[in-house]
Structure formats: structure tokens, C-alpha cells
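Just below sit the structures, each encoded as C-alpha cells.
The numbers here are math on the coordinates, done by the rules we state, and not lab data. None of these values were measured; they are calculated from a predicted model. Cβ atoms are built from the backbone, for glycine too; each structure is taken alone.
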Structure 1
Amino acid sequence: MFLKFLYTDEIEREEGSNLLELFSLAAKFNVENLMTMVEEMITDELNADNAIEIFELACLFNCHGMKTSAFEVIHSMFDKPLKDELMNQPEVVKDLVEAKRKFDSMMSKYKNL
């Protein structure tokens, strides 16, 4: 997909393609227009299952729009608001999300007792 874009300046989503890897390549080689297009595609597919991975990637490449969108999804997973300072601490956010998922899993396991 990356090479095809360089030659055609077009992108078509191929089944099984990894948008996060494509974004990383675009960022590594500073292909701004590809970064923008892939960021939009990633953001469209953003959900609770992939938000932490997307948040980490956005932090790594300092992609503010994608980082904010992913943080909002992560934020919605918690009953109490997360502090804005966590926006720049992907490791802490990842730990919180993993702990929340474990807690939710345990609660659902014991829910019927």
C-alpha cells in the first residue's frame, strides 16, 4: 500500500492491511498527505478495543488529532473522568485500561453468584 501510494497518490483499503503500520511508515518517511489520509481511516475505525494501541501510536508520532480522539474513547471507558495530564502519559493510560478490563472481566465472572 505504501509504495502504491507513492506512485499513484491514491489509497485503497485492502483487506488485512494494517493501518497502524502504514501510518508508522508514512510518519517515518514524512509522507504528510498519506499520514493525513491514514489518520482519518484509523480514526473512523476507533473503538474501545483498539483505542489504547492508537493512543500509543499517536503519542509516539505526536499526532494531536488522533491522540485526542483515542483519549476520548479511553476516557469514555471509565466511570470517573481521567485527568488531562494523562494525555501525555501513554504508559500510565495503558496500565489503567488493562486494569479496567481485568476488573470488568472479574466482575462479569462473579456477576451471577
Structure 2
Amino acid sequence: MTQMVAQKARITALEENEALMTQMVAQKARITALKVERDRDIRRASRVARTDIATRYREILESLKDKWTSKKKGVSAEIQLHEVIANIDLLNELKDGGLTVDAELAH
């Protein structure tokens, strides 16, 4: 009788052990699946972040380009204004007789 009880206890222990091993294998598979999902989510989030950064960087560059173009136009207009003023001053000097065409050409 005790042998039967002992054998039943061994069988029960083996069955429990087998059930626990099955659960352990299932949990390991779930852990692996969760790791894969986590890695996929990280890659996706990284890709989205890189895209956002690239978009913002492009917007900044476009803004700087627009400002540079605008500033360039302003500087160009200022240079032309100085040239016109210099030419007017030269014409006034020539008109007033303080300067001759030959002297200016030699200059």
C-alpha cells in the first residue's frame, strides 16, 4: 500500500514537473515574443524620431535660406545705393568744376 502511495506521489510529482516545464517553455516563448515586439517598437519609434528631426532640420535650413536670400538682396541694394551716391557725387564734382574728366580717368 505504501508503495502504491509512494508511486502515485512520484507520478503526481512527474506530472506536476512536466506541467511546470510546459509552462516554463510557454513563458520563455512569450518573453521572446515580447522582446521581438519591443525591438520592433523601438525601431519604429526611432524611425519616426529621425524623420521628425530631419523634417525640422529641413525647415530650419529653408528658413535660413530665405533669411540669407533676403539679406543678400538687402546688401545688394545697399551696395547699389552707395554706387549711385558715389556716381552722383562724381557728377556734381565734374559739374562744379572741382574735377576734370581727364583727371578722373587718370585716377
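Remarks
- Label whose coordinates, when Rg/Rh (Cα atoms, Kirkwood Rh) is calculated, return 1.07 (choices 1, 2): 1
- Taking FRET efficiency 1/(1 + (r/R0)^6) of positions 14 and 62 (r between Cβ atoms, R0 = 25 Å, to 0.05) as the criterion, the highest value among 1, 2 goes to 1.
- For -20500 (helix-only ellipticity at 222 nm (-39500 (n - 2.57) for each DSSP H run of 4 or more, over all residues; to 500), calculated) the corresponding structure among 1, 2: 1
- The greatest value of distance in nm of label points 7 Å out along Cα→Cβ at positions 22 and 54 among structures 1, 2 is that of 2.
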